[in-house]
Structure 1
Amino acid sequence: MEQLNKGESPQKTNNLKKKIFIGIATALIVAISFTLGFFTKIWTTPEKEKTVAWVVSMIDGHYYSEEDGKVKEFTAEDYVQAIVDTLLDRYSDYYTTDEYSDLLQTNKGNNFGFGVKFLKSQTDTTLYGVVGNSPVDKAGLMEGDKITAGKTENGERINFSSKAELLAFTDSILENQTITLYYTRGESAEKSAVVTKSVFVTSYVKYYDKTTTGGFYSQGKDEPTFSMLPSNSMSSLPQDTAYISLSEFHGSAFSQMKRALEFMKSQGKTKLIFDLKNNGGGNMNVLCDIASLFVKEDNSLIAYAKYKDGDSKEFRIGKSNYFDNISKIVVLANGNTASASECLIGAIKYYNSAFSYDNLIIEKNSSGIAKTYGKGVMQTTYSRFGVEDAIKVTTAIIYQPDKTTTINGVGFIAKDSCVAEVNNALSKAISII
């Protein structure tokens, strides 16, 4: 006979037994699922991933080295960056969470700092360029200026012998703090500019004609608008010619470029010198939008991408925004004209009768060769959900509108009649146009 505890009914006892059984069964199921999941993960994890994880665990557990009396430790970012730097091409990169957040803001045009631009590989303090609408841009500094020193409001002058020293100084400056930068331009005497480290929205386009200068400017976080400037017009330009420079394919570059071309048309200009020197490219969608300003037919193919798995993608304009007042286009380029810029040159050459290869002026590079960079590959950036760090990897080869021609590793090479010395492309273009 089954014994009951005092005071308990048979029904209650049965319910208790059921609960205990269910609890035990649930625990067993969880344990079995965990065990199966653990071994399934081991069985299904690719051998490469298991090897990398093992190597990392061995390094973390056993590698011993000291720097400045401290045991050297590696972060996850260190391992990832080592892989990217060693295995991938120079266009691929890894971004920490903060770096990726900053990159997204910069690509939208939201910026912070002074606005100086340098090549990653350079060591000297000669400006590769200045960011449009930045403090140094408004202060009048230009590409090619060499920054020699800096001084805070109450500090002593600090001379710079390298880019690293200059950037260490500017990085130490707080938001809204004002400094003086000293610089030289060519053979001229040293000049100075007072600039404040601040938030600004990038502008990408500048306009010149014989009597007028225009640019896109604003304060703080306001979107830059087209403004006429009182000086610095290009008096050497022919009366019927406008000069427009485009620095990147990001943010509001399309609307700015369109506004500049509208102003050009309103001024009765029919010839364009289009400056793409030092334009390293940008977003493919912005490229297509800007291409629509020079391509007459809706839905025209601008670039064709071919991926690793054999898949492909066509980058096309939507509605054409073609400017029919332009009868002749001369394009300026150099060894730093790359990627989306090269795609745009190819598209204009393919579709627009106002431009031909005879009108592509390219400055010589440091090796004395007049060619564009030759970047005919595309990168895709993948972010990790929940962490929001990201990796940018090369994912496709880019072809011109004929779907067979790629400038990757080759670039556009100037004809003999279109070769320009450094900083002489504009003079060459004026003689041609």
Structure 2
Amino acid sequence: MTAARDPREVVETVFRAAVAGADPGVATAEALARIPMARHQRLWLFAIGKAANAMAASAAGVLQRALLTVAGGLVVAPEEGAPPTATVTAIRGDHPVPGRNSFAAAAQLADVAAGMRSNDLAVVLISGGASSLIGAPLRGMSEADFSHLYDMLLNSGLDIHAMNAVRKRFSRWGGGRLALALAPATTYCLAVSDVIGDEVSSIGSGPCVPDPYTVQDVIQILQRTRLYNRLAPSFREHLSGTKRGLVPETPKAGHPAFAHVTARVIANNRVALDAARASAESLDAGPVTVADAPLEGNAAEAGAALARALIARRAQSPGTRSVLLVGGETTVVLPAPAPTPALRPRGEPIPPPPPYPQGGRCQELALAAARVLSEAGEAGRGITLLAAGTDGRDGPTDAAGACVNANTWGAIRDAGRDPTAALASHESYGALDAVGALVRTGPTGTNVADVVIGLISG
């Protein structure tokens, strides 16, 4: 890296390489090439998630080159997309909270699955976001209550594993229920992972794999976060009925439907980090370290800790360039709205949730890091940090994340904003936008969690 090269240009180049390295189309094509398929077999293609359009298009190309005919299928993504074949329907679902489009998608998925025969083959392509895109409640639960559940969970600060443990409990297709609908057809489930640890049962709420969580696990999660009494009565009744053995548990590993399913992860955060490492090395940005520990926990606390780590690295080797790469996903806990009455009469509408603060976990992480770099004075100079989601959308905003340095905090104040108040109220978007610190990529077509790039430029 030459001295004249702008540090922000370097970290943004590295981030773009990380996203490109997790190309879901390439991963899908490579995975499908290893799946045995007979030309006489009817094949069905399903793709659900933020990477659904790219995965479905790639799969269709592989299948067509192999002279295999797709009998039917469904693609559900956050954005409109062209159908990958004439026999497969492409529609849009809602994200991050299920709404009318998601409920319609869930119903259409049932219609398509009903047309399959026992000797058919299903290719199911799952990526992050699937929980919401085909989100719909079980029979006897209202759609409004189901959407409200997602709102509560998104504001709870739970990690994705716990969040999806709760979601799948009440979801029409989560927790292996899609596998039951497709059985006894042979099913190959290929997943692009957006979760730490790449646990397939957590990706998109695990529609094709067993649910490892018991009802007691879910009750404990809800009680620990004080969400249990805010559930709709029908949801609490479902939990208590399952606990008493009156309502069936979610499908577990011994269910015969899973004997017909092969599920595996084909791309993950580590693939993105490896591509980021290669990019940073090609830019001669100095020695590159990929953190062993995943990025997780409270976003602001993680941002402050990363900034301190970068300051320490710079102090240990003054004047030396280096890069630190970290991947994973943090959480943000938002203030709870006024409590929903525990004994709300059945059918009484739930009041709409308050508007989401304008920010996201990556923006909050970056803003917290900017404060530490600023307060460190000279020790924080020469450090640039970029935090962004590989899907291109951080929280309910149009930004993937943000890029900050030691000057960002003061620049926000000079722009007439209060960065301390913005961080405390989770309103990082406006503060960072005021000084041009946001990173905007638009939807990337992939989703392998978040990447943080710390650059020490001297």
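FYI, it's all coordinate maths here, none of it is from the lab. The structure presented is a predicted model; accordingly, all values stated were derived computationally and were not measured. Cβ atoms are built from the backbone, for glycine too; each structure is taken alone.
If mean projected area of the Cα convex hull in nm² comes out at 35.8 when worked out from the coordinates, which of 1, 2 was used?
Label of the source structure: 1.
Distance in nm of label points 7 Å out along Cα→Cβ at positions 153 and 369 computed as 5.1: which structure among 1, 2?
It was calculated from structure 1.
Can you rank 1, 2 by FRET efficiency 1/(1 + (r/R0)^6) of positions 49 and 185 (r between Cβ atoms, R0 = 30 Å, to 0.05) and just name the one with the largest value?
2
Which structure, out of 1, 2, was helix-only ellipticity at 222 nm (-39500 (n - 2.57) for each DSSP H run of 4 or more, over all residues; to 500) calculated from, if the result is -9500?
Structure 1 accounts for this read-out.
Please compute relative contact order in percent (Cα under 8 Å, 6 or more apart) for structures 1, 2 and give me the label with the greatest value.
By relative contact order in percent (Cα under 8 Å, 6 or more apart), the leading structure of 1, 2 is 2.
Given 4.5 as the derived value for mean projected area of the Cα convex hull in nm², for residues 129-192 alone, which of the supplied structures 1, 2 does it correspond to?
1
Tell me which of 1, 2 gives 4.8 when you compute distance in nm of label points 7 Å out along Cα→Cβ at positions 241 and 385.
The read-out was computed on structure 2.
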